[in-house]
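Some structures are shown below for you to check.
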Structure 1
Amino acid sequence: MSDTRVIVLVGSLRADSMNRKIAETLRDTSAEGVTVEIVDGLDQLPFYNEDLDGAATPAAVTSLRERVGSADRVLVVTPEYNGTMPAVLNNAIDWLSRPYGASALTGKPLGVVGATPTPYGGKWAHEDTRRSAGIAGALVVEDVTVSQSAIGVDVLTDPEVLAKLSEAVRKLVDFRPELVAA
């Protein structure tokens with residue numbers, strides 16, 4: 001049996017981002033048979049513009065589409081900015097949503113996790129990410145969402161939080177699209 005490749009899109013560009021560290025922790029602690037790869041370079045994607053999406057599609061876009069398209073699963077690890085997903089993540093989903101009907105996300109199981117220093121733990125950003133990715137063609141795995149408040153807890157060392165995050169990855173990997181009723 002081959003490894004399950006999980007591609008991770010991180011919604012924060014900050015080098016010391018808590019969500020980046022969550023993604024790295026999930027990569028470094030992935031189960032046997034699971035390869036977790038973090039996509040770098042979302043900041044290199046131009047804002048989506050249909051005029052750029054054709055014969056001369058930017059190399060960063062082509063690379064992102066190829067990596068996501070060849071993955072078995074997609075995990076988004078994101079904070080919440082002003083009650084929604086960060087612009088860099090929205091832009092990546094916009095690029096991944098094309099071409100319509102045959103996007104890199106079409107039929108791809110996707111889950112969303114992350115933490116933010118608010119009482120709501122990023123739930124609005126996660127809801128918006130799931131909705132947008134679903135419209136783009138992803139198979140959103142609803143029970144994979146982990147919205148963690150970072151108030152008063154070190155999400156990188158708290159065993160309960162780490163267990164929830166690891167369980168989310170396990171559920172994403174174990175998800176069987178063929179069992180979803182059409």
Structure 2
Amino acid sequence: MIRVHNYIRNTILAFIDFFYPFFQKIMPRQTFRYAACGGGNTILDILIATTAYNYFINKGIAFVFPSLNLTVSPHIAALSLGICVTFPIGFYLSRYVVFQETSARKLHQLIKYFLVVMFCIVLNYGFMKFFIEVLKWRFFPSKILTTCFVVIFSYLSQKNFTFKKEKAETFSEL
């Protein structure tokens with residue numbers, strides 16, 4: 001299993017780093033890797049949510065869970081499906097491709113990653129509700145603009161909270 005993991009990680013890194021020389025003057029390698037991994041995962045999320053919304057979820061009918069007295073609108077159901085797929089992919093890419101130098105335990109990072117993603121879900125939910133139900137925008141432009149806001153928040157949170165480099169101990173601190 002370790003060989004498979006190393007092969008996947010090294011293949012992804014080789015592919016991303018192949019394009020880095022074109023961007024090295026405008027951003028550091030880690031930021032480029034985050035943009036590439038996050039961008040790919042975001043595109044996957046948009047494709048899944050848009051496909052689910054347009055082809056698998058009836059746009060005119062909300063999903064109702066009578067036992068919970070819960071109604072979920074089609075655009076929120078599509079958003080949820082995208083998150084279910086992209087959450088584990090995003091954690092894997094963040095931990096093993098973008099923020100490799102971290103020394104924190106996986107479980108600790110997974111919990112922090114989960115918290116950030118949950119807040120991103122709240123942001124997604126709020127923005128999607130606002131754009132679609134208040135401003136009466138269509139699904140696709142609402143999803144794109146929402147994604148822009150959430151990506152900025154996510155990058156800053158993952159870099160400075162979830163995968164923050166632990167300060168190395170020095171003899172003066174001991």
- With Rg and Dmax of the Cα atoms in Å derived as 15.5, 50, matching label from 1, 2: 1
- Note on the structure: Value -10500, calculated as helix-only ellipticity at 222 nm (-39500 (n - 2.57) for each DSSP H run of 4 or more, over all residues; to 500) from one of 1, 2, is from structure 1
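Where a number appears in this text, it was derived from the coordinates with a stated rule and is not lab data. Keep in mind that this is a model prediction, so the values were computed, not measured.
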